[in-house]
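Presented below are the structures under discussion, each in the form of structure tokens.
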Structure 1
Amino acid sequence: MKIKKAALISLLIVFTSGCLHKTSDEETNQYVNWRNGFEDVEIFREATATGLREAVRDCVLRGNCWIEKENWLEVGMTNEVRKYELAPDMGDASIASEIAYEGEKSVKIVSYEVPPGYRELIVAVAHYVRRQSSVKEGVYEVGAWFYVPEDRDPLVIVGMEYHPSWIIQYFAYAAIDARDGSVLVPNPKGWTKVGQVEFEYNKWFEVWVTFDITGSKERFSIGYKSSSEEKTFEGDVWVGYYNPHYKGHKAFNFYAGLVSFDNRGEQEVYLDDFYARRIESRE
């Protein structure tokens, strides 16, 4: 599936303090191995076009990769032709102590109503990798634990983007529809169903994707784990072309959050133990 794509989360699509980034300087120069449990997080930094340009420039040109240490929140919307734009005022994230998968805290992610003229609203915590020595081929996994209150029905989403150049980009995203338990992957016109789970409200469940970027990059695997079942599925990688935001550098973007639609109103989800890592190298 191929489509031109305008900005970075891209999807849509949607992100700590030093002690929560489980990497050493040596590891950072070798591979991605990152985790955020949110226990020491206080606030999130909104992703804006200006802020991201500054952060990327500092990392790529000056070696100051503070972008990889921040707690990012990316909020964006897609219109009827799936063009994506950042919209930081349309969602929010805060640290919650009332519900947590591990420890005492999680992230509460909320989206507001989708405005007229738009189809989807994506709110996600993000981890951006711009240190060039870390963006290399291998098998990568990104995942998180989610909790959806019974009066909400978002898509919960997790995924990664691989930008080897500004010419071509690869998007591996998976979503679980809280309304009916459908397992979905995005396509140029909407969503493709690739499986089904027994979704339960008010209970924690894990979603993760595994993407081998050493080969054809056409397919990726999806994992789902709850208190009652564990399943795996496969989805097609979404391929994009010609994104000038990535001229002059390679990049990884990792996301976990929610997607709302123009007919579902405001949404809410809790998230914990967000991670991204390289699990295998074929160099």
Structure 2
Amino acid sequence: MTGCAARVGNARGHVLRLGICLGVATCVAFAATSAFAESLPEALAKAYQTNPQLNAERARQRATDENVPQALAGYRPQIIASLSAGLQAVRNLLPDNMVQGATLKPWQIGVTVTQTLFNGFKTANSVRVAELQVQSGREALRNTGQGVLLDAVTAYSNVLANQSLVEAQRSNVEFLRETLRITQRRLKNGDVTETDTAQAEARLNRGLADLNAAEVNLAISQATYTQVIGNPPSQLRPAETVDRYAPRTREDAISMAFKEHPAVTAAGFDVDVASTSIHVAESSLMPSV
């Protein structure tokens, strides 16, 4: 019994030393790569600059901005220039029955300037509609930007979490493999039964399944990271907490959302666009000068 207890104590000590060594190796590896790790602000900057969804929204906004110069054109005069030229054959019958012929080359040039003095405030309301559309589009762009940045933060956090989970599962698998080897040696010495060995094998198989699931989740999160941020993740630096930026109470958060959320402010501008467009339509009922 004394020899058996000594062997059990040595086995437990060996497993404990293995776990400590794995933990130290993980810490050393993290310290070696942390200097080259990508931070969350860097990832957010890349997403803000390269995300295709956000770039498409920027292009749409640039097209919307052009509506203002087009509407302002209603205040400016219209200048129409015309030029015509041709050939004309002329035949004259003289008194002595002689015929005199000639070919003329007539040409004409003209310039017409038109200035609208009054059109029922159509131009003013059209400019106002265009400006409101620009403001609504900017809020929509800001809303898209917030969504992209939120997706980037989520992808960054998921990769960090899944990387840690994979490392933990790998350490667990190594621990279970060593435990199985020790159990098999103890079985040869008669310290344990075959049931103990079967249980160790089952725990190892479960650990391998958990590791495979963790690796699949990591691959999915890495693909999402690449899609949102634009480059595959490497070593990521843990993000700082954002508690100091959050509203203090739920009521403060609701109030801030109603006042500042871009989806809400964009909807307000859209209402103004609709009401001003009515005035544009009504201007057709008024005289134009």
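Given 2.4 as the derived value for distance in nm of label points 7 Å out along Cα→Cβ at positions 78 and 166, which of the supplied structures 1, 2 does it correspond to? Attributed to the structure labelled 1. Figure out for me which of the structures 1, 2 the number 153, 60, 35 belongs to, where Cα extents along the principal axes in Å was derived from the coordinates. Considering all the candidates, the number was obtained from 2. Which one of 1, 2 has helix-only ellipticity at 222 nm (-39500 (n - 2.57) for each DSSP H run of 4 or more, over all residues; to 500), as calculated from the coordinates, equal to -2000? For helix-only ellipticity at 222 nm (-39500 (n - 2.57) for each DSSP H run of 4 or more, over all residues; to 500), the value -2000 is produced by structure 1. Match the computed value 3.7 of distance in nm of label points 7 Å out along Cα→Cβ at positions 198 and 214 to one of the structures 1, 2, and report its label. The structure behind it is 1. Calculating distance in nm of label points 7 Å out along Cα→Cβ at positions 102 and 206 for structures 1, 2 picks out 2 as the one with the greatest value. Between 1, 2, which one scores greatest on percent of Cα pairs over 22 Å apart, for residues 70-237 alone? That would be structure 2. Structures 1, 2 were compared on distance in nm of label points 7 Å out along Cα→Cβ at positions 246 and 270, and the highest value belongs to 1. Taking 1.95 as the value of Cα Rg over 2.2 N^0.38 Å, for residues 190-229 alone derived from one of the structures shown (1, 2), identify that structure. Source structure for this number: 2. When distance in nm of label points 7 Å out along Cα→Cβ at positions 86 and 254 is calculated for each of the structures 1, 2, the largest result comes from 2.
Each value in this text was obtained by applying a stated rule to the coordinates, not by laboratory testing. Please read these numbers as outputs of a predicted model, since none were measured by experiment. Cβ atoms are built from the backbone, for glycine too; each structure is taken alone.
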